[in-house]
Structure formats: C-alpha cells, structure tokens
1. With distance in nm of label points 7 Å out along Cα→Cβ at positions 67 and 139 coming out at 2.8, pick the structure among I, II, III it was computed from.
2. I have -10000 for helix-only ellipticity at 222 nm (-39500 (n - 2.57) for each DSSP H run of 4 or more, over all residues; to 500), calculated from one of the structures I, II, III. Which structure is it?
3. Suppose mean count of other Cβ atoms within 10 Å over residues 115-122 works out to 9.5; of I, II, III, which structure was it derived from?
4. Using the calculated result 49, 42, 36 for Cα extents along the principal axes in Å, pick out the matching structure from I, II, III.
5. Work out relative contact order in percent (Cα under 8 Å, 6 or more apart) for each of structures I, II, III, then name the structure with the largest result.
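Nothing in this text is a laboratory measurement; each read-out follows from the coordinates by a stated rule. Since the structure is predicted, the reported quantities are computational estimates derived from the model, not experimental observations. Cβ atoms are built from the backbone, for glycine too; each structure is taken alone.
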Structure I
C-alpha cells in the first residue's frame, strides 16, 4: 500500500465562503475522497510578517531554505509545505495582482534563493520539483482577459516552483464579482474535482 498523499492549500482570500474558498473546498473534498490527507491554511489567520529585505536568509549556500530571523508563523507554514506531496495556491485578483496577503507570503519565499552580498541577482537553491501543484485564481473580469492582463497566475506559478512544486493545472474563475455572495459555477467546481483527484493519483 502506497504512502498517503498530503495536500496543503494556502488561501490568500479575505473572504470565507467566497468563490476562491468554494473552489478550494471542492478540490480538497475530491482529494480527500481519493484517499489524501488534506489541510487548508488561511493566510488571513496566519501570522506572517512583511519581508524586511535584510537578506539574512539568502547569505548561506546550500539546497535547504535559508533561516529567516523574523519571529512569526512562516517557518511552520514552510515546514507544512515541505512535508506535503501536493500543493494548492489560491488567490483572488485585487488591483490587478494577487492579494496583499498572498504577496506578503510570496515575498518571504526569498529564503529559497542564494543571494550573497555583491552578487547581482539571486539563484534558486534547488530546481527539483517533487510536489504537484494546482493554482486557483478569480477575477471580476472575464477569465481570458484576466489571464492575459494580470500577473496573478504567473506569480502563483513562480511561488509554487520555489516551493518545489510543478503545476499540473489551473482554475481561473472570471466574472467573479457580480454579486455579494456569488457561486463559483458548475464548470469551475467540476474542474476542481478533476484536479483534486489528479493531485492524488498523478505521479
């Protein structure tokens, strides 16, 4: 019998029960039904401080992430990710990009880079991608326009790669701000179910 797959979802939404939450919950339910252990982490409830750009975490060489001097819950979050086999990164589009919650988390991923003083650009510590990832986003604009006009999926993909995950699929829900309490739509939820199973069964 194989090892149980652990799926961790990191949610950068400000609203519980909104479009992003609905899609993430559907995906996690599908993954759990396929035998996975699942965990959802709201960045809204997680103490993650701003990166101060001190770059202490980037100075020592090696494949392991650098140590950040900031005392918050970021180390716990990264330990959780490094202990999983599948990752979900989810954020609405706010002002043309991921939310400030997600951006604050993303900036702290600099610990996965080696960037000693005097070197003009950072170098990723490891390019191995042992994890699978699904990227989830939403926008008030039509999905095809938001994909082209915003960096949301690019930011989520780059973040997943830093966290050692390769994307196996995306879900982008467009026209997501028509009502105060809006449903994610049958198509997005069905895709979430498909990708939830795929996270567990694809090697």
Structure II
C-alpha cells in the first residue's frame, strides 16, 4: 500500500534534490528576515516619514506590487528564451543580494516621495529575482514530490516569518527601527548567500535541461 503521509525526514530536508534543499533554506532565512519588519512597516512610515500615515503606507505597498507585477512578465519571458541556467542563477543571486541591502535606504529617507522611489526600486529588483527563482525551482523539483516540496517550502518560510515577526516587534520597541532595519539587512544577506551552494548543480546546456 502506498504511503500517504509525509515522512518526518522531509521536514528536515532529507531525501530532497540539493537545489530544492538550498532554495528552501535560503528563502526560509531570506523571507523570514522580511517578517521582522513587514508587519510593522506602517509604524515605521508613520514615525520616520514626514506626513506618514495609512494612505502613504498603502501607496508605498501598491507601488512595490505594481512595479513587480508589471516588470516580472517581460523578465520571465526573457528567462524562457535563454536556454541554460547559468544566466538565470547570476540574475537570481545578484538581484537577491540587491534586495537584501535595499532596506538600508529606509534609514536615510524623510519624505513620501523618497519612500515611493525605494519601493519602485525594490519592486524592480523583485521582478528580476522572483521569476528566476521560480524557473530554477520548477526545473529541479523532484517528480511526484511537487506538492510535498512546495508544502514544505511554504510551511518553513511561514513558520520562520511568524516567529521573526514577534521578534521584530520586540526589537523595534526596545532598540528602535534603525537597529531593526540593520538586523533585517544582515539576515537577508545571509539568506542570499545561501543560494551560492546551488551553483555547482546549475545546468548550462539545452541538452541538460531537456534530460
């Protein structure tokens, strides 16, 4: 009889393609870092941006999402045209690092316009990183384990985000937002660097991709 339950070892990322393993570990750290600031980002805007209020926070979020949505389709199309994963990896790695350091710009802004520019930049960087991540993840995901591995991905990233959201609120309340933002950048950078071990597994030829 075929086993229907998920083996416990899967949650510890055993018996999983090494590319998928490092992708999950990387995003667990990287996305978890955003959980430090994300839930209380509106409070940061209210305290550090002149005229910052719910409207400014909503517009800032909208600019990020709109920019990411508009640009990621052309980027994804470009990725599909170029065969081989070497270029995909470098686009992913470089733009993930850029995203990691972008929150440092929050430390030097004071007006809504400056905030909107940063959100546009962040959305643009994300438009390059997200499709390349999904493309490589999709190519390397283990056959007949697609649901399991995506489930593990979202379980671990959500759990980490929830835990760090609690910690982020505490850091902001006791140490202040500048310390929190530096913490976010530091953890995000570690998450980005965790993509590097994937490089030896990257496929470079069309024939390899079609195997």
Structure III
C-alpha cells in the first residue's frame, strides 16, 4: 500500500464526516490489512465490509470511524466492546484510551484477534471469549460501551454497566432489517438518545458459539 493509498483512505473518511483528529490519526496508525486474511488484504483500504472467519465480517472503515467518533473516547476511559470480530475496532480504540475489554462469542475469532493485537504491540486490550450480552460485570462500570452487533432494544444489562456520564454506541433494530446506529448518553436526568444513521450489523446473540475449530 502506498502513501497515496493512505492519503486517499483518510480523505475518504473525512468526506464521510469523520472530523475528530484523534480518530483520524488512530485510523491511520492501525493497518486494516493486519486484520484480514491474505486474499482480502489488497482491499484493506476499500470502504466496504469484508468477510472474516466464522461467518462474520470486518466493518467498513467509515463505520468503524463513525462509531469511534460518536463514542467520544478520552485517554482515561475504560471501554467495553461487545463483538471483537477481527479485532480491528478494538485496535482503533486502543490508540485512544487507557484500557479496552472486548468480548467475542466465537473462540477462533478471539484467538486470532489476540494474536493480531499482540503482533501490533497493543497491550492495553484484553480479549475475552464469552457471552457479550452479559457484558463484563467484574470490570464495570465502564466509561464507554460499544456494540458491533445489533439488538432490538438497548440491552438493560449493558446499560447498567455504564458509568453515569458514560456513552454507549450500538446498532438497534431487527436483524433482517436496516438498523439505526444509536448514541446513548447516561445523564443525571436519564438516558439521552441520538440517531446517527442507518447501518447493518449481525444480530447480538446470547451464549458462546459452538465453533468446530
């Protein structure tokens, strides 16, 4: 990948409304190709979702950047991600904050993500194989929570693990329909919701997947 490719990549994110300089710098610093299998690596800069193992996908970069920007992460935040996938989103978050916990229900994906994050020397990310719908009570409350899987409603279990003043970003809607990306801010007066546009994600499922590998 050339410097020209990289420049066009960042320019494309700007055109999609990504204006946060810290987010753009993180997107530039983390090579998406490191989270793709060899056959898909040449398409790393393409703004499109791509297949990964276990029937899952790596989100398109503009959506990763949009969700990260909406999360408004600060350097002191403790972040929970539900749905590790390839590990790309967690890697971006790792450049912006103190600590990231990410939960993946597919064991092979969790193993791969752990190796990829270690290869990039991103030591502030902890990958956990588990049921993301339950969150991570042992480490709660969290300053930020990000879901990369769609729920019909914002999960009460996860909202309970969000610190007052915290932010949750997630896709909401039925799995076979276009979903809406939602930002939830937990304030003294209750929950404030902001719609961020239409998206399409895999559904949030309970339990740990029974993968062969």
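1. It was calculated from structure II.
2. Structure of origin is I.
3. Going label by label, the one that fits is I.
4. Structure III accounts for this read-out.
5. Looking at the calculated values, the largest one is II.
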